[in-house]
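Every read-out reported here was derived from the displayed coordinates using simple, explicitly stated rules and does not represent laboratory data. Quick caveat: nothing in here was measured; it's all calculated off a predicted structure. Cβ atoms are built from the backbone, for glycine too; each structure is taken alone.
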Structure P
Amino acid sequence: MGVECKQLELALDQLLSDGHTRVVLDLSKLTKLDSGGLGKIVNCFSRLKTAGGALCLAGTTGMIDGVMKLAHADRFLKSYPTAREAAESFSDSSASSAN
């Protein structure tokens, strides 16, 4: 497992232990994504969903967007142009489920 994947895992562990279950993963500065990285993102999604939360991606473009589509991860991982829009989507989904 790469250093970045381990850092992501540790960051998610901390977020979950602090009670945060809705997470935005900003990938706008990411230029490469291999199967290990994609697997870690899917693992984060799964852990958050199990905890009653959600994971949204932000800033997926170019090769990153292509990998997500090729692996069909775009079918269950919602992606937004910016982290702000991704974060705002949590408010929208909370309002929708309350009605």
Structure Q
Amino acid sequence: MNADRSFRLVQRGVVISMLAAVLLTAVAFAAVGRYWVPLNSLATGQRLLIAAKTDLFVVLWLAIAISNVARLRFISPIDIAGSGSGPGSQEIQIAAAFLQNTLE
């Protein structure tokens, strides 16, 4: 019972950290959109559309790999503390290897 409570507290901390990261990212994008002056003649929307089209497949593949590792860590009491707390389960090692290969 105590281990389950501890696991739930760690899960809560992970969720709070993820929400903070999403908020920070949103604020950063809003600040860049408001204060950054484009250096070329294309509008920001056009440049972002070109970048999105160019990188869509790679970004989607990377997002899938990251979310898979995050999902596996979130549901496992052994792995939720992250890679610094130990070698992790076999499932996480495979998912982390997939993510590492994707980044390379």
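Supply the structure label, taken from P, Q, corresponding to semi-axes √(5λ) of the Cα gyration tensor in Å, for residues 33-88 alone with the calculated value 17, 15, 8. Going through each structure in turn, the value belongs to P. One of P, Q was used to compute mean count of other Cβ atoms within 10 Å over residues 17-24, and the result was 10.2. Which label is that? Working through the options, I get structure Q.
Using distance in nm of label points 7 Å out along Cα→Cβ at positions 25 and 73, single out the structure from P, Q with the greatest value. Going through P, Q one by one, distance in nm of label points 7 Å out along Cα→Cβ at positions 25 and 73 is largest in Q.
As an exercise: mean projected area of the Cα convex hull in nm², for residues 9-64 alone, calculated from one structure in P, Q, equals 3.7. Which structure is it? Considering all the candidates, the number was obtained from P. When helix-only ellipticity at 222 nm (-39500 (n - 2.57) for each DSSP H run of 4 or more, over all residues; to 500) is computed for each of P, Q, the one that comes out at -27500 is Q. For the read-out percent of Cα pairs over 24 Å apart, a value of 18 was computed from one structure; give its label from P, Q. This figure was derived from P.
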